[in-house]
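J.: Listed after this line are the structures, all set down as structure tokens.
All of the numbers you see were taken from the coordinates with simple rules; none came from a lab. Since the model is a prediction, treat every value here as computed from it, not as a measurement. Cβ atoms are built from the backbone, for glycine too; each structure is taken alone.
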Structure 1
Amino acid sequence: MKDMLEEFLLIHAPSGYEAPLRAVLLEKIENMGETTVDNMGNLILSIGEGKPHLAILAHMDELGFVISNIEKSGFLRFKKIGGIDDRMLPGSEIVLLGQYGPVKGVIGIKPPHLIIDQADTKKTTPSDDLYIDVGAKNDEDTRAMGISITTVGVFEKRLREMAHNIVSSRALDNRYGVTALYEIACSIKDMKFQGKISLVWSVQEEIGTRGAQVIGRRLNPDFMIAIDTCSATDIPGVPARFSPIKLG
């Protein structure tokens, strides 16, 4: 499962741009049952027929960025795709999906040595005051890399193995769910059971669960299960009153 997780993880698919991941999934599942891609871009695998009808969902998309301005210096301004915490942005390695291929960059911030009011160093810098540096000399150099306004990007991803079979990476939300749903498909494709199971790899969850809302109305299943990540509460600084959600 770890190899499959890494394969899915390394495919870039910010919200609204899930096509590359969907294409890989479709190739893997097309012989497992009836496959459909709806107008939203949700990928649906249906196995069995009749009632009861169970739908299991996992969203394909990940958090990302869209370029909003290219400055004369070659630095890039951006808007966030999805609910990204501004505290985690400075210094983040990112990948822009340029016209000619991926372009690596880093999110920059004014260094503390150049901040006049030192009280500002204790504040979170909003994303609108940050910039992306791709190493360009000027705006023409940036455009020559295949970057333009509306180019999208994602966080750089690498699967890191830690102790006790725990892994870390950007976009485990929700490539872990994508992988789990694929494993379910492999497990049930030859099973005989009463009713119908629809496995759905949905789109645009990070910007409002848009794909899932369409699926709920379109399939109208008797039961629906969503596979997704959540915050573990067994970490320092989290009060005991929160739900006891342990990692692993």
Structure 2
Amino acid sequence: METRPGNFLGLPERYSRYDRSRFVVLPIPYDSTASYLAGTREGPAAVLAASHHLEWFDEELERECYRGGVCTLEAVEPDVSGPEAMHEKLFRHARRVVRDGKFLIGLGGDHSISAALVRAAMTRHKRLSVLQIDAHADLRDTFQGSRYSHACVMRRIAELGARIVPVGIRAVDTDDHRFMKRQGIRPITARECLMEEDWVDRVLEGLTDPVYVTIDIDGFDPAYAPGTGTPEPGGLDWYQVTGLLRLVT
């Protein structure tokens, strides 16, 4: 089949038209709130380019999942006037996709983008739980003068009324800790994922349908993702994460 550059897997129009696609990929090349190493703005283009080298047959599911349709939208142009303005712009983009009943896949970009995506999802799914794969709690009220920093993203999501289940956590600020205590949020640390056999059961017990999944690449051990902007040693491995996602779905 003829492939198309720039979209996920390079799928031909037959399998990538918006009106025929169940899944929609929204590239978000934004890293204005990155506080250590920048570069996550290059992530969406890199993922899409790499996807062209994947096999289209899924050996685990034994099917060609792309036949359900995967549309890749134009990248959201960053609003450089500030993180809050970018949040509102991204929310408007994501809300249109959600209202059309599509399965939205956001490709960042720094982790701050997830607040707008969850907010959009909650316009359709009022009772939502959020599975957070992450090295950091990201529950500060403000960071570097902004309430929409990557370090505040889960605080903004919690304020929407979503139930949060953090997994892989191994870096917590005092503000994070106090908020978790007040709200009864019980993180599953990376150490627990390694040392305790029941960690997956505890994750599943904390989730309620429907589930939104947000994955910060630093949730993985830096050995698997050395390019992350905020590396923390001792993270999750590929099969821990994919095994958990398999059970959640």
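J.: Of the structures 1, 2, report the one carrying the highest value of mean count of other Cβ atoms within 10 Å over residues 26-33.
T.: Going through 1, 2 one by one, mean count of other Cβ atoms within 10 Å over residues 26-33 peaks for structure 2.
J.: Of the structures labelled 1, 2, one was used to calculate distance in nm of label points 7 Å out along Cα→Cβ at positions 82 and 234, giving 2.5. Name it. All intermediate terms of the calculation are to be shown ahead of the outcome.
T.: On the way: 1: 2.5; 2: 3.8.
Of the structures listed, the value fits 1.
J.: Out of 1, 2, which structure matches 1, 6, 13, 17, 20, 19, 14, 7, 3, 1, 0, 0 when P(r) over Cα pairs in 5 Å bins from 0, in percent is calculated? If you can, show how the numbers build up before the last one.
T.: On the way: 1: 1, 6, 12, 14, 15, 15, 13, 10, 7, 4, 2, 1, 0, 0; 2: 1, 6, 13, 17, 20, 19, 14, 7, 3, 1, 0, 0.
Attributed to the structure labelled 2.
J.: Given a value of 2.2 for distance in nm of label points 7 Å out along Cα→Cβ at positions 202 and 218, calculated from one of 1, 2, which structure does it belong to?
T.: On the way: 1: 1.2; 2: 2.2.
Among 1, 2, the structure yielding 2.2 for distance in nm of label points 7 Å out along Cα→Cβ at positions 202 and 218 is 2.
J.: Right, next: Between structures 1, 2, where is distance in nm of label points 7 Å out along Cα→Cβ at positions 130 and 162 highest? Don't skip to the end; give the middle numbers.
T.: Details: 1: 2.1; 2: 0.4.
Across 1, 2, distance in nm of label points 7 Å out along Cα→Cβ at positions 130 and 162 peaks for 1.
J.: Comparing 1, 2, where is relative contact order in percent (Cα under 8 Å, 6 or more apart) highest? Present the calculation step by step, with values, prior to reporting the outcome.
T.: Values: 1: 31; 2: 18.
Sorting by relative contact order in percent (Cα under 8 Å, 6 or more apart) in descending order puts 1 first.
J.: Now for a different question. I have -9000 for helix-only ellipticity at 222 nm (-39500 (n - 2.57) for each DSSP H run of 4 or more, over all residues; to 500), calculated from one of the structures 1, 2. Which structure is it?
T.: Numbers: 1: -6000; 2: -9000.
Value -9000 for helix-only ellipticity at 222 nm (-39500 (n - 2.57) for each DSSP H run of 4 or more, over all residues; to 500) corresponds to 2 out of 1, 2.
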